Structure I
Amino acid sequence: MRLFAIVPAAGLSRRMGQPKLVMDLLGKPVVQRLLETLTQPEVVATAIVMRKSDEELQRCVSLLKALAVLPELDPPDMRASVEHGLAAIEEQFHPEPDDGWLLIPADHPILDASTFRDLIDFWQRSDADVLIPCHDGQRGHPAFFRWNLVGRLQTIPNDQGINWLLTAKDVRIEEVQVDSRTVLLDLDTPSDFEVARRLLSNEDG
């Protein structure tokens, strides 16, 4: 059972005030921290979807192990980014229906590696269509999906995102409670960045 990671990275970082994915977070760019965590034996490929105009991010990603996806038109939202990423994986790897794909936005750089390892193990034992990590009553990332759900993306209403799939009655969802709050933490603002920096500093200490 193979896994493929989809990393939307086409945002404009408006609330951060600067390109957040290339910001230095304790010696490494934000995007590098996430992509290194996603490097696990079961993850066959990681597709990171970027804007063609974001040359700085592309240079950074080119040094890392990832499949760069550069749509002709900038993806207007996460759903579009996910669709581009899945199409690139389909074209190159031809996944089987029971393979899996996981969704994690690029601004989740402090995802705990051991927690991610545990989630992969849960996924391999689960017969659910979707597996979602939860912490303190909140759903987080990465979310895992069976590849056979990819064909249903076209049925999502135009004004809805990927989460619409979670409302379908025939989609089996399993929530996994985890101790690590890193499944919830993304970087939208400078204060988010400081929280991430402090957490990582404490781990290193």
Structure II
Amino acid sequence: MLKVGLTGGIASGKSVVGEMFVGLGAHLVQADRIAQELMRPGQPVYNEVVRHFGGSILNPDLSVNRAKLAEAAFGTMTERTPSPLASRIQELNRIVHPAVIRRHEEWMEEIGRQDPSAVAMVEAALIFEAGAAKRFDRLIVVTCRDQQRVERFAKRQKLALDAARKEVERRMAAQLPEADKIKAASYLIDNSGSLDQTRGFVRQIWEQLRPDASSKN
């Protein structure tokens, strides 16, 4: 089995790329989905997040309001002070990252038992920041142009472009610089062009991943 990490900055198109790999035969789990499961009421991670960030991040049904949690971790749209911002993000990451890593490690082990020649792919925005990069055999970084990132985020979050740009810049500033991720990548996918172009990059990489997975069996 080949363990592959799929990562990239906010709104780079990781999920689209991940779906393309699944279409070719990869097994995929999204770290964001794992985190959502871990933050369901009653879960240890949920309890820790609420203890650290308070009940104001909860919906009336006691589920975590992700927008409110993001605001608590990243600050409001108008905040600019970097130090408190960074400390709150780190606080959230210390709670969530270890549990997410354990869960996707368990998932990859199960995939390996079911299919020893599988390509097991974890899609996660913060593979490097969580210290998980060395857990993978290959790392794929997805990139796009800065303006595309802002436009995609604005559309997804239903924000004006100026507000989206500020939010994207703030979140990217809390992550490892994209240039450093690219240097550490096994493969780079430029998702700035058409979907057909991106699909072509994915196919090229898949043609290398599949034999590598079989050879590790």
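Readers should treat all values here as calculations from the given coordinates under stated rules, not as data from a laboratory. The model shown is predicted, which means the values in this text are computed figures rather than measured ones. Cβ atoms are built from the backbone, for glycine too; each structure is taken alone.
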Inset, instruction - Taking 12.8 as the value of mean count of other Cβ atoms within 10 Å over residues 12-19 derived from one of the structures shown (I, II), identify that structure. - result: I
Inset, instruction - Consider the structures I, II: one of them gives 25 for relative contact order in percent (Cα under 8 Å, 6 or more apart) as calculated from the coordinates. Say which. - result: I
Inset, instruction - Consider the structures I, II: one of them gives 20.1 for mean count of other Cβ atoms within 10 Å over residues 108-115 as calculated from the coordinates. Say which. - result: I
Inset, instruction - Compare distance in nm of label points 7 Å out along Cα→Cβ at positions 44 and 132 across structures I, II and report the one with the greatest value. - result: I
Inset, instruction - Identify which of structures I, II gives the largest calculated value of Rg/Rh (Cα atoms, Kirkwood Rh), for residues 116-171 alone. - result: II
Legend entry - Given 0.94 for Rg/Rh (Cα atoms, Kirkwood Rh), calculated: source structure among I, II: I
Inset, instruction - Output the label of whichever structure in I, II has the greatest value of mean count of other Cβ atoms within 10 Å over residues 124-131. - result: II
Legend entry - Label whose coordinates, when helix-only ellipticity at 222 nm (-39500 (n - 2.57) for each DSSP H run of 4 or more, over all residues; to 500) is calculated, return -18500 (choices I, II): II
Legend entry - If distance in nm of label points 7 Å out along Cα→Cβ at positions 92 and 196 is computed and equals 2.3, the structure in I, II: I
